[in-house]
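Structures given as structure tokens follow.
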Structure P
Amino acid sequence: MNLNALKHIRDFFFAKKKEEIQNALLQLEKENKNAFCDNTDWQELEYAYNRLFVGPMKIAAPPYASYYLSDNKDLMSSVTHSIRKIYHTIGVQVPEQNKIPDDFLPYELDALIALLAVEEKETIHTESLKELTEHLQKWIPLFCESIRNESDTPKEILYTINHLENIIVTL
């Protein structure tokens with residue numbers, strides 16, 4: 001398991017501006033020792049990123065588990081609350097609770113990274129890691145598929161989600 005790659009993917013989904021997207025992808029590229037950002041138009045990538053994940057228009061691939069796992073694609077559903085319980089079990093909470101859903105992808109990846117990094121696997125951490133892993137394995141493939149279904153998704157985003165999916169399904 002490459003925790004550094006997972007951190008760069010988390011940072012990619014936390015990005016709010018072009019420079020943060022660029023930094024996360026260049027770090028992921030360096031970590032994986034391959035070049036997938038050759039000839040990247042960072043401005044166009046930022047536009048695609050916003051179209052897929054941020055808005056202001058309707059987004060193509062919402063980075064929230066509840067969108068994929070709730071019956072009505074509702075945010076802040078029971079899915080969100082189940083993830084909040086996992087966070088509370090391990091003693092953390094999201095920084096903007098009730099403003100950004102707890103099942104926001106980078107929050108979940110952050111919790112996963114923390115649980116994977118715990119050297120002494122206490123029973124509480126083992127069970128929380130198992131629950132979070134199973135949860136991620138349910139929705140990440142659906143999320144990635146929604147991105148792949150967008151015809152003009154840039155190669156850099158496809159590379160990132162393929163890498164994310166590979167990490168999650170092999171946990």
Structure Q
Amino acid sequence: MRFKKYSFEQKILIGKKIKTICKNKKVKLIVNDDPWLAKELNADGCHLGQKDMSIKKARSVIKKKIIGVTCHNSLKLAKSAIKSNADYLAFGAFFPTKTKKTKFQASKKIFNKVNKLTNIPLVAIGGINSNNYKNLLLNKANFLAISGYIWNNKKYKPEKAIKLLK
């Protein structure tokens with residue numbers, strides 16, 4: 001769940017609805033950037049960017065829930081997140097994206113390097129669509145974070161866009 005322009009109260013109202021949908025579809029609810037919101041919603045976990053709170057502090061807030069960390073294309077950031085017991089490592093952006101401004105271009109080679117260090121799941125982020133997602137999976141991404149292709153797709157409605165990823 002990624003909402004940047006809403007108040008905490010609005011995020012709670014929206015999050016409760018999303019949590020119900022996730023539960024019915026048997027998928028995890030991961031809250032972006034905000035362990036306190038994740039705790040309030042009793043979400044399955046939280047995703048932290050490099051400017052968010054530390055994994056250690058987030059762990060004190062949400063305990064044994066999932067905590068993932070953005071590592072851009074950095075082996076150094078990945079090693080730090082591994083040492084801090086992150087539950088997954090996210091890398092990107094792999095492709096141009098309009099979802100947010102990106103300073104880092106990720107290379108698929110990062111997956112091979114990180115896989116030599118850990119078995120922690122690896123997530124690919126950034127510009128992923130029905131034309132390029134398989135290549136990321138073939139290059140050892142365990143999960144894909146896909147936003148713009150689903151929610152801002154001018155050609156397909158969200159349900160159709162998702163079906164094209166199967």
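Each value in this text was obtained by applying a stated rule to the coordinates, not by laboratory testing. Values in this document were obtained by computation on a predicted structure and should not be read as measured data. Cβ atoms are built from the backbone, for glycine too; each structure is taken alone.
Assorted remarks:
- Source structure of the calculated read-out (FRET efficiency 1/(1 + (r/R0)^6) of positions 65 and 137 (r between Cβ atoms, R0 = 25 Å, to 0.05), 0.45) within P, Q: Q.
- Origin of the value 24, where relative contact order in percent (Cα under 8 Å, 6 or more apart) was derived from one of P, Q: P
- The greatest value of FRET efficiency 1/(1 + (r/R0)^6) of positions 73 and 97 (r between Cβ atoms, R0 = 25 Å, to 0.05) among structures P, Q is that of Q.
- For helix-only ellipticity at 222 nm (-39500 (n - 2.57) for each DSSP H run of 4 or more, over all residues; to 500) computed as -19500, the structure of P, Q it came from: P
- For the structures shown (P, Q), mean count of other Cβ atoms within 10 Å over residues 33-40 is largest in Q.
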